[in-house]
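Some structures are shown below for you to check.
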Structure P
Amino acid sequence: MLLCVDIGNTNIVFALSDGEKIISKRRISTRIEMTSDELEMILLFFFKNKKQISDVIFSSVVPPLNPILKEAIFRYTGKFPTLVSPEMNLGIDILYEEIEKLGLDRIVNVVGAYYKYKKGAIIIDFGTATTFDYISSDGKYLGGAISPGLKICADALYEKAYQLPKIQIFQVPKNVIAKKTETSISAGLILGYASLVDGMIEKIRQEADDKDAITIATGGLSHVMKEACKYIDIIDDDLTIYGLITIHRLNKK
């Protein structure tokens, strides 16, 4: 079986797959001070039968944790994990000008979207940052945009505005004209952010000249934003893992 690991700024996701079927998936909070001993113990807790792991692939947007994870993986499984890179066979054409600065999470997501849905797609990843990426129906990745994540916006508002309370982003408000401070903040953050997302989707479709591009959302707040937005077609919680599985398959020797 294949062990896939996605190191994000907020969470690290571990998933065990048999072919394209995800057998189990676990999530922990990302901490830059994590040690290889901690990660090895987490692997032992999550995947008690290490003999079932035949290969390991991972993507990361937190480079300091890469050697830590590699050491933990090798000590636990005896396997050398493969880090995704733009130099691998990705099965798509990347037309990004600064490919060495392109986030691996964005690469993995567009590969997953292209091979899973087989059509032009806008991929929105609601993580620490919100990324918007476009890939054409013939497998050309044109690039995208990056915005501050919704939680960053909420935290900044709380930290910079002395009298405003901190709110939890769980539920879409019913009205944009709110009558309480908490619901006013919720309306401004969630419904305002939904307008940003819908506006970006419209602009990407226009710029890419692909009005039929499907919109795929992933990441922690995707379910909340699907309810708030007009143009999100699909929620795919496993898109990044599917991308890792696909890249492993394309490069397996």
Structure Q
Amino acid sequence: MTKLLNIDANAKTVKGQKKGYMTAVMYLAPYKASGVNVCPLAELAGCWKTCLNTAGRGGMSKGGATFSANGITLPDNAIQRARIWRTQLWVNHRERFWAMLVKELDAFIAKAKREGLTPVVRLNGTSDIEWERRLYVGPRKFLGKNIFSAYPDLQFYDYTKIAARFSRKQQLPNNYHLTLSYSEANDAYAEQCWKLNFTHKVNLAIVVKDKVLKEKWLNRPMVEDFDEHDLRFLDPPGCIGVLKAKGSARHETNGFVIGG
């Protein structure tokens, strides 16, 4: 049976175990691949064509086979089809989705405890849903709560391109850390990112095309190497994190991936 959460399933999140953390990530079908747009600023930020959705195993298929998902061409593999299934479950069967998520979170917390690690969760591995504004639907005691108030002792974190989430900062739960994903595909968006970083100490994640450009960024003050681990809630306020482009993004300089 397809699960909602992947536990330390990629090379980056597993690095967190050396720091004492176990990471669970939920990967949905990004942008409009499921028929519903779960990345509302993907076109503005220019990231939908070079999404991490097709990095790693998600970009592999037997004989290079592909299929069309709502006008988007994807590698024909079980990973992509599972992401579409999860997203459609979220959209069309909300109560079942929440029941599965709660059950898997409980099991994940227990697993991390058995292994002597601290559990942390990313719900937007390949999506950009404002989870702080989504309320639990179901018969249990969490009715009317968001997932963060349901699990107040569990650390959640995500990357986002929805800058407005920071202007509503009083609504962000204490156990939910957000890093703003930078893009130069739109001048106004790029300016807003820098403004939030400077005036509100919002952390920025910047994707660059290659190792050489990444090293240039790392020579600047307050710049962190975000490829070292994925535990963004450990970053100092106001920092800028640089990541080397992965998957199809390595061949793009589209504003989201910074070239030069």
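Descriptive notes on the structure:
- Structure (P, Q) behind the derived value 5.5 of distance in nm of label points 7 Å out along Cα→Cβ at positions 93 and 165: P
- Of the structures P, Q, the one that -11000 was derived from, the read-out being helix-only ellipticity at 222 nm (-39500 (n - 2.57) for each DSSP H run of 4 or more, over all residues; to 500): P
- Structure (P, Q) behind the derived value 0.95 of FRET efficiency 1/(1 + (r/R0)^6) of positions 37 and 205 (r between Cβ atoms, R0 = 35 Å, to 0.05): Q
- Parent structure of the calculated result 21.5, given that mean count of other Cβ atoms within 10 Å over residues 29-36 is the read-out and P, Q the choices: Q
- Of structures P, Q, the largest value of distance in nm of label points 7 Å out along Cα→Cβ at positions 13 and 109 belongs to Q.
- Computed 19.1, 61 for Rg and Dmax of the Cα atoms in Å - originating structure among P, Q: P
- At a computed 0.65 (FRET efficiency 1/(1 + (r/R0)^6) of positions 133 and 157 (r between Cβ atoms, R0 = 30 Å, to 0.05)), which of P, Q: P
- Which of P, Q leads on distance in nm of label points 7 Å out along Cα→Cβ at positions 181 and 229, largest value: P
Every number here is computed from the coordinates shown, using simple stated rules; none is lab data. Bear in mind the structure is a predicted one, so any value in this text is a computation, not a measurement. Cβ atoms are built from the backbone, for glycine too; each structure is taken alone.
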